[in-house]
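These are the structures in question, set out in turn.
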Structure P
Amino acid sequence: MKSMSKSLIQLALLVGIFLVSSTASAYTTHGRWSGTTITMHAAQVSFPAGNSYRTSLSTAVTRFNRNPSRFRISQAYDDGSVGFNNGQSEVWFTSDAAYNPAWTFWWNNWWTGRIVEADVVFYNGEAYTTSMNKTTSWAYGGSRRTFQTTLLHEYGHVAGLGHEADEYNIMGQDWTHIHCNGGTLYAYLGEDACDGLVALYGRHSSTIEDLSVSMFRRTGASGEYSSHGLCRMFNSSGVLLSSSAYNGQRRYNVSPGQRVRVQFTYENNGETTQSTRVGFYISTNNYVSTYDRLIGTLGMTLSRDNVFTYTATLTIPSDLAPGTYYLGALIDNDNTLAEIDSMNAAYHIITVL
């Protein structure tokens, strides 16, 4: 089994233990900072200027800071000396396999109970990649673990989030908490982590809204981590459709005019409950948009308190010629919501026989 990132509370002078609190089917927390902005310092040797890991770190922090809470991380670079419990929060790579694949350490002030330092250590022997190419990643059968998803998981710990096993979420199996429309992956925090950050730090003063759809769903739990797998397609009786492997996914066999049941995961990563519309499209390529053929719609209301994996019933167009197509879901397809991010479409692959 692939190992997963871990966290540890270190006891030191002026340091206390925070108990983990949780709600049913929701985030867990281990503490919070006194303020709402902290600075993480990246080791110069681990993240040098012009290096792809530095670029990837910067991108992941930008994604983290799109969350709807008041908490933000300021990322600093070129730290020449990093270490534990030195009064500065830092991130670096190590060759010490004891930290495989990544660990977050945090220190709490004994009297206030607040986090005062957090350090993130990545093991450089892990099969990380900064590439966001779909077929490179573990999520789609590739040989590499996406660095950005693990970084978001660890920075979730930095902010005060614990592991989570009850929902599809970044604080569980991080490499399969991912978005893809086209051939490029997109790492993001997701509903559960955003919900936890708002609970810890309150809502941001600006209105931040975001909806998303993913091809992944919760499949179970491995200890304190949720495990995730690809969403599926069924016939009208709920039987899994026959398929073959294609581009890291199942390519499902369908017939013209067939009724099918199509599963996707929907999230509200923003501040307020939204009533929205999902459009389902048939595309001849792997980038789903409103320019493709609309074959159905679905209204739904999404709040920031639950991940919603839903199976919709659709009809494959009877005039669709034999060949490979992409059956996609596009949330907010009428573009009525001003969103901070653009993770609105995901796709299944089908072969029309």
Structure Q
Amino acid sequence: MNNSFWIDLDNSPHVPLFKPIIKEFDKRGIKYFITSRKFAQTEELLKLWGIPHQMIGEHAGKNKIKKIVNLVQRSSQLKKNFKYRENLIAVSHGSRTQVLAAWRMGISSILMLDYEYTEVKLFNYFAKKLLIPKFIPDERLSSAGINLKKVIRYNGFKEELYLKDFKADPDFRNSINISPEQILVVVRPPSMTGNYHDPRSEELLIEAINYFSNSPNTIVLIVNRTENEGKFILRKIVNRPNVRFLQKAVDGLQLLFAADISVSGGGTMNREAALLGTKAYSIFTGRRPYLDEYLQSTGRLKFIEKAEDLNNIAICRNKKTAPVFQNNLVSEIADIIIGK
């Protein structure tokens, strides 16, 4: 009996992540449905790439009580969306509401995960399988409380799923009004509504924006998730004409490859920049992901721990060649999901 798959995309990075998997499903003739959540640039990216989806629910903000209420509420909304559940399997990258909805519906859920300190108890209990990169040792997962019996390994970083098809657009800088001579610093604020948010990262964010924007011939382009993040930044930074906010959804990989320096409080963007060869700096101050520590050990990512660390960053153009990724990760992940 053939299974059909329900993919839930509840954050911006999940759209490029599942885009090649969706393409592989199409190629194999596998039936799937996509739901999404109104948050950050998720809907804009889905529309940008013409991916059919049903928008259900939205982000609850940073209030913990509202988060719990939203967990139950959106899971109920998702549950009501599926009248026919026979042979349906839920798939996501860390969707708390989907994994709960799937459990309530009595269907299996396959959950991709690459940050070992996330909602461990919730995922351990409700998910049937946890897909985790091979780089994170069993000892680290076990110490974080992850049930190793549910873990299935895949051979790479999740970002390599879509980096494999990356081709640099030579006109991209021009499309966002950045000249070839200007130094482009792309800044992604830490998630101020995330469960693992630490206010210290906000201090580093403001220090970083002020530091880079004080340099001549530099454009600091801020890629904020929400309007509130933008307002917070404007209240705190020195007002300079070379500080800009990204006004529309763009291809994030093109943006990071076009950048000379990337500063981010989010793990996915840090890893994308590092793997693309852009000078990548993390201002994440929560419990460090093992994958980011691994990239730091290979010299591709650096952590900014205090404002003084910014002084060690050379502000200059970083011309590079697009890397080539050889692995067949898309097919491997698709095989795992469909149970081959």
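Taking mean count of other Cβ atoms within 10 Å over residues 93-100 as the criterion, the largest value within structures P, Q is that of Q.
Identify the structure, out of P, Q, from whose coordinates helix-only ellipticity at 222 nm (-39500 (n - 2.57) for each DSSP H run of 4 or more, over all residues; to 500) was calculated to give -3500. Working through the options, I get structure P.
Supply the structure label, taken from P, Q, corresponding to FRET efficiency 1/(1 + (r/R0)^6) of positions 29 and 205 (r between Cβ atoms, R0 = 41 Å, to 0.05) with the calculated value 0.35.
Working: P: 1.00; Q: 0.35.
That value comes from structure Q.
Name the one structure among P, Q that mean count of other Cβ atoms within 10 Å over residues 109-116 of 22.9 was derived from.
The structure behind it is Q.
With distance in nm of label points 7 Å out along Cα→Cβ at positions 61 and 157 coming out at 1.9, pick the structure among P, Q it was computed from.
Details: P: 1.9; Q: 3.5.
Only one of P, Q returns 1.9 for distance in nm of label points 7 Å out along Cα→Cβ at positions 61 and 157, namely P.
Taking mean count of other Cβ atoms within 10 Å over residues 101-108 as the criterion, which structure among P, Q has the greatest value? Show your work: numbers first, answer last.
Working: P: 22.4; Q: 19.1.
Checked P, Q; max of mean count of other Cβ atoms within 10 Å over residues 101-108 sits with P.
Read the figures in this text as sums done on the coordinates, not as results from a lab. From a predicted model like this one, the values you see are computed outputs, not experimental measurements. Cβ atoms are built from the backbone, for glycine too; each structure is taken alone.
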